[in-house]
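Down below are the structures I want you to see.
Only the coordinates and a few stated rules stand behind these numbers; no lab work does. Treat the numbers as computed from the prediction; the structure is a model and nothing was measured. Cβ atoms are built from the backbone, for glycine too; each structure is taken alone.
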Structure 1
Amino acid sequence: MNTLKRKATDGLLWSGIDKFSTMFLQFVLGIVLARILVPHDYGLIGMIAVFIAIGQSLVNSGFYAALIQKKDVNDRDHSTIFYFNLITSILLYGILFLSSGYIADFYKEPLLVDLIRIVGLNIIIMSFSLIHRVILTINIDFKTQAIVNITASLLGGVVGIVLAIYGYGVWALVYQLLCKNLTTSLMFWILNHWKPLIVFDSKSFKALFGFGSNLLISELLRIFFRNIYLIIIGKTYNAEELGYFTRAILFKQIPGTLVNSILQSVTFPLLVKVIDNDAKTKDILERSVRLSGFLLSPVTFIFLFYSEPIILVLLTEKWLPSVLLLQILSLEIIFLPVQFVNLNYLNAKGRSDLFLYLEVIKNILTIVVIIATYKLGLVQLVIGYVGVSFLSFFINTYFTKKFIRYSALNQLEDLMPYVFTGLITGGLSFYISNFLSTPLLKLFFGVGTYACFYTLLSYVFKFRELFELREIFLDKLKMRK
């Protein structure tokens, strides 16, 4: 096995362990919290999520991708960005602190003042660990990142649950996040051993900002317009309905974010290395699209067919209004990571200007759809949300088609075998599970038979991804022996 392929394999495996373990922990711990807390608590957090996300994005400023994309990056670059991020995070926290009263008045929720001022500290905390993540990612060292992320998620989750049990309500969610991010930053400093130089290189900053600024604007637009639904629902409806939406979004995001995080973290540094070779670049993109389809098609149909027993068994009846929202949102799952695969290509190519161009087009589309649906009701608003995501798939593939002839139709062709297999096995397992009487039996028997049918048909149809994943795990087992 050549060095690049071995690094890719190890990176994929450890990134998978990292993302899966972290998501699994967050999922399980989140279920425990949701059974203790009420939708209104999650709605309050949803109201301020967009402001925190924008703050974190401004701290990043697109430098994460810029540092990875730069082929001759050095400690002067790292140190320059570290100090810039730290200063920026402090200024942003100050702005957020002073704005908290206005935000609370906008939503007519006085408690938001204190919530924003405490949650906002995460912006400063996270600025300390960006460079450590960059260095580890460039070296395709996802093992260290896995250790840090899993430990921090577990510790934060335990703190949140304990506080929820003792009646802290929404503050349990706040301190869970603070504990997680503080642990993350401390562990990166301990395990990575990188320390900043006492230097700020203006030439380095200008060069990196030239690439990162477009990504920053793109990321700000993406975050704002993806979270604008939280603002609209919180303002137009109420915190409880926003809580139902955020819970459905969380369920939907787990599998898509998991696969997207693995693909993005592993394929981006690989794409940078082979970006001048169109054939190798296209091969990486095709493999990423197919792997995404193979992993996410069954998840899409599990949520579509089993949303009600999932909500009833895991969260109890108080969360039932989330069922229909989750079913609608599940239709987005399979397309989201594929979109980021295409955007990853533009970043690796150094074309952050085109990345920004696509983001502007998608955001104009988002505004049009929101205006057309927000007064019709929450369900119609969510349908519009998914519709924008589907159309964005075609928008994001425009330059991939232009540069390496890998069009939206080509990518759909690569996805369809997995979609049809997922639909067939989902329908069959759902039909069988309908003969069972309780939600618990329907959920576990239905999902269990679904997994068996999907794996069996994947073997019959000789899906390469099934055999490649098996080989990766077998190789790692042999290496351990």
Structure 2
Amino acid sequence: MSSETAYRKVDRSGRANQEPVPYLKRDIAERICDFEEVILGYDGELAEDEASRCMQCPDPQPCTLSCPAGNDIPEALWLTSQGKYVEAALVFAATSPLPEVCGRVCPNLCQQGCVLGKRYGAVSIGKLEAFVSDVAREAGALTIKVPEQKTGKHVAVVGSGPAGITVAEDMIKLGHEVTVYESWPEAGGVLVYGIPAFKLDKRVVGYKIQDLRDAGVTFITNTRVGQDIMVEDLQHEYDAVFLGTGAGIEATMSIPGEDLDGVWKSTDYLVRANVKEAYRPEDKKVVPDVGKRVAIIGGGDTAVDCARSSIRLGAEEVTIVYRRTEAEMPGNKSERYICVEEGTQINYLQAPVEYIGDENGRVKAMKVIKMELGEPDASGRRRPITIEGSEFIQEVDTVVLAVGYWPDPLLGDKTENLATHNWGLILADEAVGATTREGVFAAGDNVHGPDLVITAVASAHKAASSMAAYLEGKSIALPTPKPRRKK
């Protein structure tokens, strides 16, 4: 936070009574027919009006405290309100390498801290971040500046999602050589293959990857570390290794009929539905024929993404089946509202217990049981309990399982002295990113489980800082292995 921001004087009473400025969205009838971005956001005048609602709170500022990356949000909003869009974007970019992405897909934890949330509504920080970042992109202001003098050190980054992008940028800015390994055909990780295009235009991710390439980062795709090349091999070739492989292994419910045709796992479904064919692996070229009735099992953001994708694939009836109530539902409430707005129905307190196939082995129905809520479980949410005798049959043509993700256990299984725990999470000290294998660092979803883009960015910054210290010859304390639990 700048000293100017800390003492900036504004009419806080007047700002507190300004109503939010609505951002623009595409018409429902138009947007459900394609995979183009739904949120149009703000133009210049609207952005300035919305940014001018910021109270410019004195330190400590709750919006900045609520952002895992510590973005100086009041400063960025002040600049936006003054029409200094590029300068505002550079404030966001100072702490996050992905302002264009976070402004589009994060649930905006910063807005949850905004003091105006209790009155007329928090400032739309995310939409403003996306707007100014797009302006800065068009102005060529988001290029990565690297030092002319190189350190002679070369690091390997495994995974090109949010954590990998963050470490790659931090390392290249310090003068280190960087090579990124990605298992998918195109760089971008979950940003390309996990988030639908109607939320995040793939070109936005492509611009960032090109920035890194222009800065000197090398990308090697179609290469799975732990299978095609081992961590030990990387350590022989590079001075330090970062693991940012995310949590991309889909969970299942292990109920009868999950192997029927027409029962999809969420990532497979989303990749086939919304990633252009040239970017898809050979085994995912065919787009799902969803039929008329689609059921999505789960309640988080992925379930919502799958439901909205199903509508765009031509389904006439799309239902999210969730075993708790809306009060316990994880994910972004705004995205859930848009999902319902587009025609999805959400059936609460229900869960499938069996999928039923036809004579050709394709799902045609599912047996569903009703639930009620009991006492809170370890997550703090009330535990769903089945109601005996409440089963009923729901006819379906397609089912998509969106019931959670696990990290890929491959790295832990194939890498000596790389400790994992909790069904495959890499054991790493989140304050420094150090793993139990010297010279190997990790951060993001493969360490703390599925979470937000900005959370991965924040933890990856810490890991990059520790990697830099390690490359300078400083000692980094390694975490103590814990007993490993199997899935």
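A few points about this structure:
- helix-only ellipticity at 222 nm (-39500 (n - 2.57) for each DSSP H run of 4 or more, over all residues; to 500) from the coordinates reads -9500; which among 1, 2: 2
- Among 1, 2, structure where mean count of other Cβ atoms within 10 Å over residues 318-325 as derived comes to 19.5: 1
- Read-out relative contact order in percent (Cα under 8 Å, 6 or more apart), computed value 14, structure in 1, 2: 2
- When Cα Rg over 2.2 N^0.38 Å, for residues 222-397 alone is calculated for each of the structures 1, 2, the largest result comes from 2.
- Test item: distance in nm of label points 7 Å out along Cα→Cβ at positions 270 and 406 calculated as 1.0, pick one of 1, 2: 1
- Test item: Rg and Dmax of the Cα atoms in Å calculated as 23.1, 73, pick one of 1, 2: 2
- For 3.6 (distance in nm of label points 7 Å out along Cα→Cβ at positions 342 and 374, calculated) the corresponding structure among 1, 2: 2
- Structures 1, 2, by distance in nm of label points 7 Å out along Cα→Cβ at positions 118 and 430: label with the highest value: 1
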